[in-house]
1. Computing helix-only ellipticity at 222 nm (-39500 (n - 2.57) for each DSSP H run of 4 or more, over all residues; to 500) gives -22500 for which of P, Q?
2. For structures P, Q, calculate FRET efficiency 1/(1 + (r/R0)^6) of positions 243 and 291 (r between Cβ atoms, R0 = 25 Å, to 0.05) and state which one comes out highest.
3. Tell me which of P, Q gives 0.35 when you compute FRET efficiency 1/(1 + (r/R0)^6) of positions 107 and 187 (r between Cβ atoms, R0 = 30 Å, to 0.05).
4. Consider the structures P, Q: one of them gives 0.45 for FRET efficiency 1/(1 + (r/R0)^6) of positions 59 and 275 (r between Cβ atoms, R0 = 35 Å, to 0.05) as calculated from the coordinates. Say which.
5. Between P, Q, which one scores greatest on distance in nm of label points 7 Å out along Cα→Cβ at positions 139 and 155?
6. Kindly point out which one of P, Q the value 1.22 was derived from, the read-out being Cα Rg over 2.2 N^0.38 Å.
7. To which of P, Q does the computed value 27 (relative contact order in percent (Cα under 8 Å, 6 or more apart)) belong?
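What follows draws every value from the coordinates through simple rules; no lab data is involved. These figures come from a predicted structure and were not determined experimentally. Cβ atoms are built from the backbone, for glycine too; each structure is taken alone.
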Structure P
Amino acid sequence: MKRRQFITLLGGAAAAWPLVAHAQQQPMPIIAVLGGALNNAEGQARIKAFTETLQDLGRIEGRNIRLDIRLAGDDLGRIRAHAAELAHISPAAILAIGTPVLVALREVTRTIPIVFANVSDPVDGGFVDSEARPGGNITGFTSFEYSVASKWLDLLRQVSPGVKRVLVLLNPDNYTSRGLLRSIQAAAPSVGVQVVNGRVSTASEIAPVITAFARQSNGGVIVTPDPLTSTNVGQIIALSNQHHLPGIHPFRFYPARGGLLSYGTGITDIYRGAAGYVDRVLKGEKISELPVQNPTRYELVLNLKTAKALGLQIPDKLLALADEVIE
């Protein structure tokens, strides 16, 4: 080979090296998911709705994105540890499931785009400037408006007109639960119901709180959404039914597990929407300009077997309105 040809070939190869190196240095974007109490069939359905929607949008695991899914139950220490690790690896976007998760992520990053699900009133929580223009690195899909809690009280009274006392089971560290409690307290006088604040910060506190409340008659239970209550759904339902306490719950998986009824959002719709927002972020849209989305529909689910065991007759008008009746 002539010297001039060799130099020409060498120069062409050298010019290509930076392009090859650049391509090798561009890993697939990481889409992270951090959730609390999702180690159950309901939780898996939510994750499936999110990942399948990403796939429908052309975001394929192993082909053009990497998924990093972390489920921490109701362990706040694990949630914070996962949040710190995710901040360190700096994914392209994070799906934050639940208020405790969002709190933990906000403490470790103000730059990574975060799309939340299962959070209520993010303005009240200080996560966004406004729902129309979030303004920071956080936006997403709310699961409840505080006003829905007064509807819980109304539905509970319709199913069990004899209820005069209501135990509101809540984690006091969750601002969403506190907001829902205020809504219930505001509505209680108009229906002649006494509200009892059932604060539970650990699983071991649930049984004593329910058992103490059940010592008096004419009681009912409203369970507010939180990783602690969702993780301990079996214990809550068993104790409520054991003490003949009719209960209304925020998610379908409660009556599916033997609870009396639930009234809440169609959760999988929220996760499909969250996937759409993640896709838009990956396309370059500013997360600060993606508005917070509120629920457009609530679902009523009734468990007739539990109603019969509690000696209750579900009104025909509620049966007609129910989205699902479990028999």
Structure Q
Amino acid sequence: MTRAPDFTPIRPDRTPVVQRRWDSRAVTSAAWTTWVVLALALLPVATGAWYAAWVGLSAVAIALWRGTPRRGHVDGLDLVVVSATYLAVVALMWAAFQGFTTARVLGLFLCFAAALLLGVLGPLFYTVWIRRRSLADLGLRLDNWRPTVALALLFAGVQFGLTLWGYDLPGAADWVPLLGMALVVGAFEAVFFRGFVQGRLEHSFGTGPGTAVAAGLYGLYHVGYGMAVTDIMFLTGLGLVYAVAYRLVGNVLVLWPLLTPLGSFFANLEGGDIDLPWASLAGFGDVFALMVLGVWLAARHVRRSTGPLHRTTEGKVS
């Protein structure tokens, strides 16, 4: 039996084009992974504008060295929805923490919960029901779970080792509710800022600009919490680190439930200015349950929408 000829293009060094492209992607991935680890390692010693400057300039250097993967194609509807949802989320956060404040706890929690739910359920509805896209467009996927879990453990391990390892925790009543809040807020930030805002900006403007703008919007959204300019600059730099970590695999599980909740939990412990009762866990549990319900309904809608099409391509449905 005659063997089919191999038409794989060969460069002068005899390396197949496909392999050279794979090698290039591997080098780029390794460079950005190392950058994320170094940026996390710098957290205990750099603050404010210095941190933002370091991560920003070093990210630009790597981007110039390795190049940006692709250009975008502007989607006007995406940009309108992202802008409107972002402004609504920031407004609700501002109403919660600057309007109601802790003097009126019920109003604070209702606005806070509304912001968290809008940031998850809004993108789900727009992505799945309006634009008929998959959940993978929001970083909700399991097809690449192995590299995702590996990077999640690496990044969270670095952060844990530098912050919470050997940390003398206070009584359970002083940290368990904070951890519950960190997990729920972390889920919101992963879906809203990474899967939705960053994903849509990258689609319209390309990977580099989309990632940078998403990081800036992440820092700026903390205006709703009443944070100072230096804190916002620091969080912009941290947002860039999270944005790059997410872009490595395009899966929110690289950030949640380990990396971002650990960072938020430690920051709240160190700040010592948030006092949550045990009852707050019920409220955060309700919010998280609604988020999970939204994801489940969206996944079911996707299965029902794509199922007939899939069966048609197999010739089982005419």
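1. Q
2. Biggest value here belongs to Q.
3. It was calculated from structure P.
4. Label of the source structure: Q.
5. P
6. The value was obtained from structure P.
7. Source structure for this number: Q.
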